[in-house]
Structure I
Amino acid sequence: MKYLSTRGDPTPRRFSEILLEGLAPDGGLYLPQRYPQVDAATLAKWRSLDYAELAFEILSLYIDDIPAEDLRALVRRTYTAKVFGTQAIVPLKPLADGISLEALSNGPTLAFKDMAMQLLGQLFEYELGRRGQTLNILGATSGDTGSAAEYAMRGKKGVNVFMLSPHGRMSPFQQAQMFSLQDANIHNLAVEGVFDDCQDIVKAVSNDLDFKRKYRIGTVNSINWARLLAQVVYYFAGYFQATKTDAEKVSFCVPSGNFGNICAGHVARMMGLPIDQLVLATNENDVLDEFFKTGRYAPRGAAETFETSSPSMDISKASNFERFVFDLLGRDAARTRELFTANGFELSPAERARIASFGFVSGRSTHADRLWTIKRCWEAHGVLIDTHTADGLKVALEQHQPGTPMLVLETALPAKFAETIREAVGIEPPRPAGLENIEALPKRFEVMPADTAAVKQFIVRHVEL
């Protein structure tokens, strides 16, 4: 299996090469040259597998330069009941009328990002050990990616983490999860701006090829193909739990900011998983909802990016979106490069007409919507959900087609957003043992301007060549 850039870089690469890279040299994102096709016989065989074995089977279709037994061992070490709290790893929580939650937030940081990041930590340590190299991870987070990455990489040999987050724009719990880590290889940089400023800095550093190579910069954001690939697995796992036969279809509703989570669903659908609709849910930062309704993609600046009660989705430039558009355009790299080097774009009528064939529909949610949805879910089903999952459930209720199971991807546990939970239902969300007073722990972070040069200087000061 070889990988190519969405912007046409002519050099095909293997999985282990792109694992440590992030962006392609031309600024594009990596995708496989083809999506492996999964037929009915394979689906039937996979239906009875446990989560770790299912992950191994799917990953093996894309990773052929890590020995099979090594890959199986890495996956087995990652997806355990000890780490994720249940043997099913991603159990379904039925609500009513064919709608269920798929529980993705039972990992160490209480967010779905753990599903991929825990594996990424294992893969990085393995590959760096095999090469005798080190890696300096540069990432951006709107709330959950940062803590998931840091918890996955803390103490890992040969790995340093430099994580950018928007100063003062995460929940207190999210900040505490990251900033309370005292590990020497973890560096938290609170950027005076919004998430998109953080993401722009990561891309700017990654596009400086001399700096990237000299300081061995890698990424853990969902621009990293390995992370997105790991997320494909839970679409298959959710499908098998929601159906009895492989003739049935399932829809998924996905709260989305950076488009990585739902892009994994797109990949699963392209492989042949019987997905009817991929329902994208945004909050008030509804750039993606606008695109799927109009064909117009208009990223917004920091001043126009709203600070909301579902802060992990306060994103107006969806970096993973380029992968889907590349497929939408028939893998036309020149056209993709043209669109994504402009400041927004509008599809032609013919291009826009293709969207429906990929199964995407969308909707948006507001603060009032998520309060109502959290309250309704608690009172009707006794299930407490976080603010982002509430955005997903609200849109799922609007888009659900009777007779087709709808799985809403849970993105985090409500403990991470206690203020809004109290506002919605008047109770304090429960916290897992050991996290009761996390906000009171000593914090270690540095505030800096939204300036690429300043971030580079910080990296240089903290890296040994």
Structure II
Amino acid sequence: MSLPSDLLVRQVALHWLPIATRVPLKFGTETLTHVTCARVRIQAQNRRGDIAEGWGETPLSVQWVWPSASPYEHRHQRLKAFTEKLARVWAGFTETGHALEVGHAFQADVLPGLLAEENLAHPEHPLPWLAALVACSAFDLALHDVFGQLARRPVYETYTRDWLNHDLSHYLEPVDPGSGFAGQYPADYLRPTRATRLRAWHLVGGLDPVAADELTGREPQDGYPVLLSDWIQRDGLKCLKIKLRGNDAHWDHTRMIRVGGLAVELGVEWLTADFNCTVTDPEYVNAILDRLRYEQPRLYGMILYVEQPFPYELVEHPIDVHSVAARKPLFLDESAHDWRMVRRGRELGWTGVALKTCKTQTGALLSACWARKHGMTLMVQDLTNPMLAQIPHVQLAAQVGTIMGVETNGMQFYPEASRPEAKVHPGLYQRRHGELDLSSLRGPGFGYRLEEITRELPPPVVQAGT
């Protein structure tokens, strides 16, 4: 079966965009101070002979995708080299179909072999699957964008029976075989219309000063807020995500109270706790939650959900988390590589899924459909997305429907990096009244309006195809 709209990749270009953070961001035991963004252009052709190009971008956040004691720069260069290899392979990929179908085929049939080949050459420091997904995601995003360009409509309008060769049963397996995905398409699990405004979640990093007594004197003097109170008041924030250590209960409890007390004082409504994947015993989380419930009931009530306290790999760390989920909704993040891991997480007691476009648009859509089918709640989390990466990120949150808005923190850590994009989409790169404004997004694909964005790209590091 084939459709006139089916696309074939013809050319791929990969650009590196390095940016530095204005303040450090702590990930678990590591700290991010700069990042390389992969920006990808894909030219594709459909069966009618139409040709168009689409774009995707992802920050290669090494500390998040590849936590390790090995030197940062070694991991950074390995991940860049792997991404460059992907560019050449994508340029020769001959699968045809909808972007979802082509993206799924690449991830299922090609990416695992490329990762195995990479790790065979470097057995002492294997590249994780999560890192491979992040490297692949910029190409996958560009693929979905170019499909929308060829279709001359927003890509979310194409996740329907009219544009897809296969229904969801081609990809997904339900827990109950009697209630499957036959005859269903991604659009059946998305909002009928895109949200135009989203509540914005601000990240309170482990190194972020909450009050003046935490200032070191080394903070930037660049006109942007530094203290949490200034961020809350300037942006009208109503939702705070609090990074915790996960291995220091006293620090974590104190941090929750200090941030929570300020939140109450300044009218913040919701909190979430992110334990950074460092917890190995559910009782660690339970004890902190129970103490807050008894000593700080208002703060406890403000905690909307708890994010990924436990190690990434569910296969290696199959921790039963029902006791935590009985207290607060518990969301998979780093573990949610794909719908199969979401299914395994549900078996272990997880109740929600935090989606990320950096794990591919294709994977995020399929995970969202599986989770919705099985009664799980959704959230869309940030990878500190600047520039173009912010647009598919917020689009996903606006289309899938989340427990509350979207996490968005690029304006905290590198606001100047997105200045050209912000001139066209001001509501996406600044938070006002605690919200993002998506009304500037329009046109085909992801609605980038790229022709209006004045950004000079460096020469591509890879340019391949016919």
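Suppose you compute mean count of other Cβ atoms within 10 Å over residues 37-44 for every structure in I, II: which one lands on 25.0? The read-out was computed on structure II.
When P(r) over Cα pairs in 10 Å bins from 0, in percent, for residues 13-76 alone is calculated, the result is 18, 42, 31, 9, 0; to which of the structures I, II does this value belong? Matching structure: I.
For mean count of other Cβ atoms within 10 Å over residues 5-12, the highest value in the series I, II is held by structure II.
In this comparison of I, II, the computed figure -12500 for helix-only ellipticity at 222 nm (-39500 (n - 2.57) for each DSSP H run of 4 or more, over all residues; to 500) is attributed to I. When mean count of other Cβ atoms within 10 Å over residues 69-76 is calculated for each of structures I, II, structure I comes out greatest. If you line up I, II by mean count of other Cβ atoms within 10 Å over residues 157-164, the top spot, with the largest value, goes to I. Consider the structures I, II: one of them gives 18, 29, 15, 17, 15, 7, 0 for P(r) over Cα pairs in 10 Å bins from 0, in percent, for residues 181-228 alone as calculated from the coordinates. Say which. Answer for the origin of the read-out: II. Once FRET efficiency 1/(1 + (r/R0)^6) of positions 205 and 349 (r between Cβ atoms, R0 = 25 Å, to 0.05) is calculated for every structure in I, II, which label goes with the largest value? Max of FRET efficiency 1/(1 + (r/R0)^6) of positions 205 and 349 (r between Cβ atoms, R0 = 25 Å, to 0.05): II.
Where does the value 26, 63, 11 come from, among I, II, when P(r) over Cα pairs in 20 Å bins from 0, in percent is the thing being computed? The correct label is I.
Quick note: the coordinates plus some simple rules give every number you see, no bench work behind them. Remember, predicted model here, so these are calculated numbers, not experimental data. Cβ atoms are built from the backbone, for glycine too; each structure is taken alone.
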